[in-house]
Structure 1
Amino acid sequence: MDLALLLTILIKIITLTFVVVLPLVPISVYFERRFSAIIQDRVGPNRVGIPLTLLGAKKDYSFFGLVQPMADGIKLFLKEDFTPAHVRKAFYWMAPALVVAPALITLCVIPFGSDIKLPGMAPVKLVIADINVGPLFIFSIASLSVYGITLAGWASNSKFPFIGGVRSTAQMISYEISLGLSVIPVLLYFGELNLSNIVQYQADHGWLLLPFWGHGEGALSLGSKLLFWIPAFISFLIFTISVFAETNRMPFDLPECETELVGGYHTEYSSMKFAMFFMGEYAAMVVGSALIVTLFLGGWSAGFGLDSWISHLAIGDFQIGGFIHLGIFLTKVVAFILFFILVRWTVPRFRYDQLMKLGWVIFFEAALINVFLAALVIASGSHKFTTPILVIGTLLLVATTAAIVYVAKVSEPKTKSPILSA
């Protein structure tokens, strides 16, 4: 294999994973603490800084508490690494790594920006692995993180962690189906499984949720795009909420519900093993935000026809457009991370029966119906389908929707009022 290709891949892995994404984890923690302080009318972290008085300065500088994540990391690293005697030690130690690793591996297929061109070199794509099954790869690898949570609960050999692990398994199964079904309309629209091509299509023809440019040759008309906006928004809603459940974020953090399970699956963990669970949650939040931005909000695209101009920006023979697109992509991801944090501190936790009902009774059926709706909308914009076929398809969609809603309604157990039953 070409040595230059290997070096390029290695540089992309180190840069995109360890320089771009991993620093987002402590930054997200800082954002979370600041955001929650604003919502709860508190100050938040503002004291930890660099003790310059030890070096003879007149006062210390806190830098608005930006050193707080570093202090938290040092604290977790220096805490006693205690392993209870009753745990199954091999799996107990393995579980934290199984939570972090899938979140980092899924970053390989997410495009961070347009191509960059260095002097004397071929264009370099800002994606580690430009494969043609990007969403399928992400779903298959990301779902492995539940093994780490389940193993943590089981290996702790304790009641509450075990319940948390079982809850995580049930939660993953119910919302993984909705997650997969919700993305099918998106793939039908683009006709692609390559995330780089999906982002490039949105840069040329309009974002999936903002389809207001690129109506030229080879693109759908504005009317067809606006009509598809309905199933696209339904997919976005189901996908986003399912990502909340997949990452065990509030209001879906039932596997670690402290009011019921002490600390859930990581109750018996301390020091850096606990920090790895913490890191895995935030890394999964970063990846989930990146995937939502990539599929629905144009990825690295600035939109409105500006991307072609940005891509050709150069300083001499050095094209810098890819780095500008990287900044645009990270800005969108950070904005969505702030949305994650806002939801956590404003929406109360679901009960477990409400969680399962939302996944199996509402989202599963809604995502399934949305697949048929998206197919019908795409067919209506194609000249291969005649009006009678579209009418029959519409009638079948209405009948299927009514049948699913009826079955979901009659299968709902009727609850009796305790006053009447007494």
Structure 2
Amino acid sequence: MLTLAKHSLGTGDRFGRQAAAQLSAFISARNQGIHLVPVWNKSNREHTFIGSEPAAVRAAANRAVVELGWSEPYYVDADHINIDTVDRFIAPSDFFTIDVAHFIGAAPEVGAVEAFVSRHPELSRESGATTSAITAIATKYLAATAEAGRIYRHIAARKGEGNFITEVSMDETDSPQTPTELLVILAALADERIPLQTIAPKFTGQFNKGVDYVGNLEQFAREFRDDLSAVAIAVNRYGLPANLKLSIHSGSDKFSLYPIMAAALAETGAGLHVKTAGTTWLEELIGLAEGGGEGLAAVKAIYGKAWAQRETLCQPYATVIDIDFARLPDPAAFADWPSDHVLAAIRHDPACPAFDPNVRQLLHVGFKIAAKMGTEYLRLLDEFQPSVSRNVTDNIFRRHILPLWSPVFKRS
């Protein structure tokens, strides 16, 4: 069976030009004794917006691996797929993130809850929850876990058991899952005989795209440790794969959480998968703005069009962004900003007084504007590739890998 290593990082590449720059960050990490597995992820939604095909992600990853001589494992993730979208990902992908968040709260099959609760009397003992509480949790989540089983079996029938890594995602929903709910979910997924290697619950607080965590850090720290414990219990109790680990979605730029997670991982020996996505697209914009000339002009034009279409662009990401439209700079004013002002607004440096999370988040969801530019945008990426690549690599390595995993590998 393909087995995901203890620590892995998912990277998104909207336009398929930055795989080598991304992989360079993993090589820099490896040179410092930090061994992470790269996972290139791209969702059906993003492919639809860009007009790309899943096979292109595999091709870009393969090219980067050959170009840089990477000899360790790597994977291509069919991110946030469901039964309606999975088939186009079957051939090129070897990692599948099964998203069943929309089935949370749906009615389970008749008798399923009673059978589950009868089958798992240990859940009350392990969690301290009452039988009625376990029943309520099962009622809420069993339809979702059953759907995950259906999708898993659909993939396995086509790729073969053991030929892919399975993640189940329940993060794109309004309510976070408690550690007790996570334990019930894992028991139900084990009942579905899914060889689950990562699980992506929704945590308390806001995991908005491309900006830092918003929420109570002490509460997150308690919840994260309790979730690690729930995973460990599920592995021991239900025979789930020994490498099962938490997956943090929208994990990029959660700078305030990295020390908390690093301390918990170092102390427990647990693994972690973190997904980043649109930050590489933002680093492309930063590289273009840094280059000046046509690059800077393109960034200003993209912002202006994104501002004009802000409501439409933001709607698909409503649960994972928080933009104060009233505080967005007027496009005419933005167009007059010098390069260093644009860079300060977009680059995620919380210590910089000119950093603007509203601008950054709008541009994060504004990649569809660049997609409509077609070959012109790709030409700019090629022309400004040195500055773009430098920023892509530095962002992943210095801002993400080092603060999150350096303490873990030093401890080990």
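Only the coordinates and a few stated rules stand behind these numbers; no lab work does. Remember, it's a predicted structure, so these values are computed and weren't measured experimentally. Cβ atoms are built from the backbone, for glycine too; each structure is taken alone.
So mean projected area of the Cα convex hull in nm², for residues 32-191 alone, computed for just one structure, reads 17.3; which one of 1, 2 is that?
1
Given a value of 3.7 for distance in nm of label points 7 Å out along Cα→Cβ at positions 24 and 176, point me to the structure among 1, 2 it was derived from.
Checking each candidate, the match is 2.
When helix-only ellipticity at 222 nm (-39500 (n - 2.57) for each DSSP H run of 4 or more, over all residues; to 500) is calculated, the result is -19500; to which of the structures 1, 2 does this value belong?
1
One of 1, 2 was used to compute distance in nm of label points 7 Å out along Cα→Cβ at positions 168 and 280, and the result was 0.4. Which label is that? Display every interim value, and only then the final one.
Working: 1: 0.4; 2: 2.8.
The correct label is 1.
Just checking, which of 1, 2 has the largest value of percent of Cα pairs over 31 Å apart?
Across 1, 2, percent of Cα pairs over 31 Å apart peaks for 1.
When distance in nm of label points 7 Å out along Cα→Cβ at positions 40 and 144 is calculated for each of the structures 1, 2, which structure yields the highest value?
Working: 1: 3.6; 2: 3.0.
Of structures 1, 2, the maximum of distance in nm of label points 7 Å out along Cα→Cβ at positions 40 and 144 occurs in 1.
Compute distance in nm of label points 7 Å out along Cα→Cβ at positions 288 and 328 for each of 1, 2 and report the one that scores greatest. Mind showing how you got there, number by number?
Details: 1: 2.7; 2: 1.6.
Comparing 1, 2 by distance in nm of label points 7 Å out along Cα→Cβ at positions 288 and 328, the maximum is at 1.
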